Structure 1
């Protein structure tokens, strides 16, 4: 089952960052995904009750964890 936000550009960048195995590419992937997510959060504004908002917040949390634990 595909969730509606899986068709959003931010989700593809997030997916690429999470799946990146090349440590030299990871910082750029993380930054691109974080930027896209923050832009989407701005677009959605005050629509806190839509499921995509939760997905965006969760994705940011995962990216921040990956960034903190880069090797």
Structure 2
């Protein structure tokens, strides 16, 4: 059975809110923590090694390639 990722901490919620510039009242941090945990759950359990790529990755040419 794969190891479960760690749960979202209140400190992580505070830091994410700070970085996003979102003022979250202290009495709402637990609620937001639950929302964030549920939202991240599918992403955290995804094993990206099992996802088959369908298209080539987009690349960026800083020199300004021909575009075609």
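Please compute Kirkwood radius over Cα pairs in Å for structures 1, 2 and give me the label with the greatest value.
On the way: 1: 12.4; 2: 15.6.
Max of Kirkwood radius over Cα pairs in Å: 2.
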The value 4.4 for distance in nm of label points 7 Å out along Cα→Cβ at positions 22 and 46, derived from one of 1, 2, belongs to structure 1
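-22500 is what came out when helix-only ellipticity at 222 nm (-39500 (n - 2.57) for each DSSP H run of 4 or more, over all residues; to 500) was calculated for one structure; which of 1, 2 is it?
Details: 1: -22500; 2: -13500.
It must be structure 1, since only it matches.
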If distance in nm of label points 7 Å out along Cα→Cβ at positions 14 and 54 is calculated for 1, 2, the one returning 4.2 is structure 2
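Laboratory data are not the source of any read-out in this text; all were calculated from the coordinates shown. Small disclaimer: the values here were computed from a predicted structure and weren't measured. Cβ atoms are built from the backbone, for glycine too; each structure is taken alone.
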